[in-house]
1. Can you spot which of P, Q the value 38 was calculated from, given it is relative contact order in percent (Cα under 8 Å, 6 or more apart)?
2. P, Q: which one has helix-only ellipticity at 222 nm (-39500 (n - 2.57) for each DSSP H run of 4 or more, over all residues; to 500), as calculated, at -19500?
3. Hey, mean count of other Cβ atoms within 10 Å over residues 4-11 derived from one of P, Q reads 16.9; which structure?
4. Identify the structure, out of P, Q, from whose coordinates semi-axes √(5λ) of the Cα gyration tensor in Å was calculated to give 18, 11, 10.
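The numbers here are math on the coordinates, done by the rules we state, and not lab data. These figures come from a predicted structure and were not determined experimentally. Cβ atoms are built from the backbone, for glycine too; each structure is taken alone.
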Structure P
Amino acid sequence: TVLSLCILSLLARPEVMQQACAELDRIVRPGYLPSFKDKPSLSFITAIRKEAFRWREATPL
């Protein structure tokens with residue numbers, strides 16, 4: 001699945017995972033989960049999501 005591919009890719013590239021975690025830490029308050037209102041500020045994580053879908057389509061052609 002796309003989620004599996006994304007997780008495996010992040011495990012293979014720890015520097016990307018660190019940058020994504022840093023973005024979350026910077027945007028989301030401690031003790032809270034990200035919400036849809038945080039989405040515009042999470043540009044790096046959005047890019048990771050889009051790249052994962054680009055690598056593997058979610059639906060069959």
Structure Q
Amino acid sequence: MNCPQPLVEAKKALRKVQSGEVIEVIGDHPESFNEIPKAMKESGHECEVEGEPNNWVIRIKKA
């Protein structure tokens with residue numbers, strides 16, 4: 001997926017889960033590697049990032 005699509009999909013997935021639940025976003029787009037955690041933290045969610053900019057997993061815990 002091209003940026004900002006991974007971020008859009010992550011936001012959609014978060015709307016479907018309850019507070020405290022974790023979603024996992026897997027990707028290979030370098031800009032999303034930085035943008036998703038930044039946007040999620042700004043929204044109050046917790047993030048855990050693994051991997052490198054071109055092969056990553058981001059776990060997001062809904063606030």
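1. Q
2. Derived from P, not from the others.
3. Source structure for this number: Q.
4. Q
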